[in-house]
Structure P
Amino acid sequence: MGKITQDDIKQSVADALQYISYYHPKDFVEGMVEAYEVEKSESAKNAITQILINSKMAAMGHRPLCQDTGSVNVFIKVGLNANLDITKELDEIINEGVAQAYTDPSNTLRYSIVSDPAGERINTKNNAPAVIHYSVDNSDCVEITLAAKGGGSENKAKFAILNPSDSVYDWVMDTVSHMGAGWCPPGLIGIGIGGNPEKAMIMAKESLMDPIDIHKLKETGAQNNLEEMRLKLYEDINKIGIGAQGLGGITTVLDVKIRDYPCHAASLPVALIPNCAATRHIHFKLEGNGPAVFEKPDLDIWPDLKLPMDTIKKVNIEDLTKENLSQFKSGDTLLLSGKILTARDAAHKKIVEYKNANKPLPNGVTLEGKLIYYVGPVDPVRDEAVGPAGPTTSSRMDKFTKDMMEINILGMIGKAERKQPTIDLIKEYGSIYMIATGGAAYLISQSIKKARRVAFEELGMEAIYEFEVKDMPVIVGVDSTGESIHTTGPAKWRTL
């Protein structure tokens, strides 16, 4: 038996993270194609179309599926009989692989990990460290499962300790119903039942690495209580009508995965973690014959799709004013051309600080009359104007909306629903909120023809950029009358 070296481990981790940054798992693509084929909601079908087009483009261009290239989760099983040739701690070796992957100049990935999380929150500049879970067995190999998990879906994770007599089904249905669309459906729901708090959360996360096989289970029929619950939750979650991107539709989840473990008789721990439309994970084994090898998937698994241009309105941003925004209605699909500015959490905080101090923004930047896009893009490579640049969850910016409206911005672009006070402000100020499709970051970046940082450059990907866009696809989320597609869409398609 050959030796498993630290270079093999490091290179395998790095190669795996690069691979999953641009290749969806085959089972996920097939699930999304089926969702596309059966979807009856026009808005949801357009969103799924964008996700599938983006997925194929990322596979062909070897660029990230999503601008949020995730936090790295590693499940490593070390065989007690493995011939390990290492001089460093496994944590260090794995994190070196993470850093190598995320700083690869041929396919730059976004750094999202910050140290001192309750303090200064300083970016680590290489996306390390990963969150690593260890186990052992009696084998002579090392098995690794890893995932790059986006913040939008991680932020929707839920945990509860129920009473032993409570219904897990009821808790999951209630949780998903109130989870919103910030996790970028369609995707998967992972559930962990039992153990203790940390065990339930780990099981929920690990279950998301399992293959999508709900249709096979439907054919064979449930053989135990967990399989019965999987089937019932899959059917009933899709009846809620949330749909792709929360726009209303018949497919919200592609599968529901459940793992369980014995627990204390007085408690019922249960955890739920969703996986988004940028599902990224892979499993490999090291047996002493060099680094893992990852085969290129057959591009034929992706369909050739195009957006239905006959139902989409082309809009010149320079022609927009508060007075003519009323022409756009909630649910309309638009193609935007012109100049927009970007701002996320950190930039919004600074903007408000400058506003309260009655100071102009740096470099003569003005927000008045501008569309503000909530995005933190990946750095460009080769001839790109910008790397993948999909939207971040808009509700995080809700607390800044009144200040932004007082600055007299034209409108906002992000993803998922807005809270009611923000919707009220949009109506009061005659503004507009548009959504870009989460999970279509590379597709969106192709519409960005020029990009430059114009303020707060020290914030890195959270700096204010000016984008010049050509036919950037968006959907009107909240129109100037205050009607929200995230309210009307799911209500229309709910059948439960």
Structure Q
Amino acid sequence: MNPFAQLDRKFVWHPFTQMRDWLKHEPIVISSGKGAVLRDVQGREYLDANSSIWTNLHGHNHPRINLAINRQLKKIAHSSALGFANEPASLLAEKLIGAASLNSAGRASLRAGLSGTPPHLTKVFFSDDGSTAMEVALKLAYEFTRRTRSAGGSPARSGRQPRFLSLDGAYHGDTIGAVSLGHIDLFHKAYGGMLFPTDKVMSPYCYRCPFNRAQPERDDARQYRKCNWECVGKVEQKFSARKKKGNPFAAFIFEPLMQGAAGMIPQPGGWLKQVTGIARSHGALLIADEVMTGFGRANSKFKIQNSKSPLFACQDESVQPDFLCLAKGLTGGYLPMAATLTTQNVFDAFLGKYEEFKTFFHGHSFTGNQLGAAASLASLDILQTEQSVLQRAQLQKHLHKELQTLWSLPNVGDVRQVGLVAGIELVKNWRTREPFALRERAGLRVCEAMARRGVLTRPIGNVIALLPPYCTTRKQVSKMASALHDSVQEVFG
């Protein structure tokens, strides 16, 4: 066994991993990477089919990001944001606000569906990862609601705490606040005694929706669904019921276009626009979790507009949240860094005299880290080049074409794709949609077979996720799809 594998087995505890199973096998030890290819210590090559858990955008060892980090290293790696500013973080905040703003057509579309003025993101709070980005948004929304719903802007004393609504199957991170917003028993139930209560509403899971009257077909379930938007009606019912209790929801939390850890559950076109309109009509803030979907990952509108292409999933449906949470791809997959974007109204609610203690008492040691900011600036520059926009558009088409080969497999129930995110749901029989029991480890067994074919990804239960880096070639996409196809055949016969 490789010595690094031995050290890993002896000392390392891996996340979201049953270590009893892990210790039965020699792990793959990654030593280097270039583009969409990873290499292990044995010299074997693999395609990175989930972008190193949804983080890597442009491929490994990208020369422009490498150069940006090296240039910053010659100046300074990190200094505190508590009491000091720095150059790259300031520039990054400006660029993020610019990228997150809807174009004129998008704002006109948004304005048409609102009674008031659409929100405008103006402020950036930096943190460390997706969980902390969500924790920041949650705390800000909580305190903003308490201050603005009580007389004179002072904290409410009625004892009624702000409540939050998120989707069934939601996963928003692993800090206590973020876990409280989640609704996956496998991840969250064990910590129930530590959490505060939140409400949930059904997600638009067309493939397994109880209101979808369509029989299974060999196509994305969103395309042949037969329903009356009951899922939207459920959202309206939730908001109305909470309003009748005299304590309306403070915020509605969602992943736009695609729920990731829920099992790559895509939203049918128009759903997001409708439910966020309902939330707005009930006075709720919108918290958009774009940790996975951001930076072009879930976008399908690639046309360059005013020298930039939409980078956030919300923009595809002209939805402007009050909080936009970013991480994962922010630095191009190089360094841990996160950002929570919010509005001037929220910012102003925390302004006051020193002795009033209106300050936002929250922070992170590496807030606004210079190396992370430098990498992020380089990544944003790459994303907004015409070459990158065209490359993403072509990759999306190639991925869609290759995924069609999977419909011939009886154990493939649904193939769903949003932008450059794909989820392939495995079932015992596509005609019945009968799921595999977790103990059968269906997804894990398929991914192990894919690894033997030189393609690395990680399942979400019985769903195989494919999120290729944007530099992935047509040949490499074909290999990812064929490895998945052949692995399903191998595992299920």
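Things to note:
- log10 I(q)/I(0) by the Debye sum over Cα atoms at q = 0.18, 0.19, 0.23 Å⁻¹, for residues 224-287 alone derived as -0.70, -0.77, -1.03 - corresponding label from P, Q: Q
- Parent structure of the calculated result 3.4, given that distance in nm of label points 7 Å out along Cα→Cβ at positions 368 and 416 is the read-out and P, Q the choices: P
- In terms of FRET efficiency 1/(1 + (r/R0)^6) of positions 208 and 432 (r between Cβ atoms, R0 = 30 Å, to 0.05), the structure with the greatest value among P, Q is Q.
- In this comparison of P, Q, the computed figure 0.5 for distance in nm of label points 7 Å out along Cα→Cβ at positions 296 and 392 is attributed to Q.
- Mean count of other Cβ atoms within 10 Å over residues 216-223 derived as 11.1 - corresponding label from P, Q: P
- Label whose coordinates, when distance in nm of label points 7 Å out along Cα→Cβ at positions 192 and 360 is calculated, return 3.3 (choices P, Q): Q
A short reminder: the numbers here are calculations on the coordinates, not readings from a lab. Given the structure is predicted, the values throughout are model-derived calculations rather than measurements. Cβ atoms are built from the backbone, for glycine too; each structure is taken alone.
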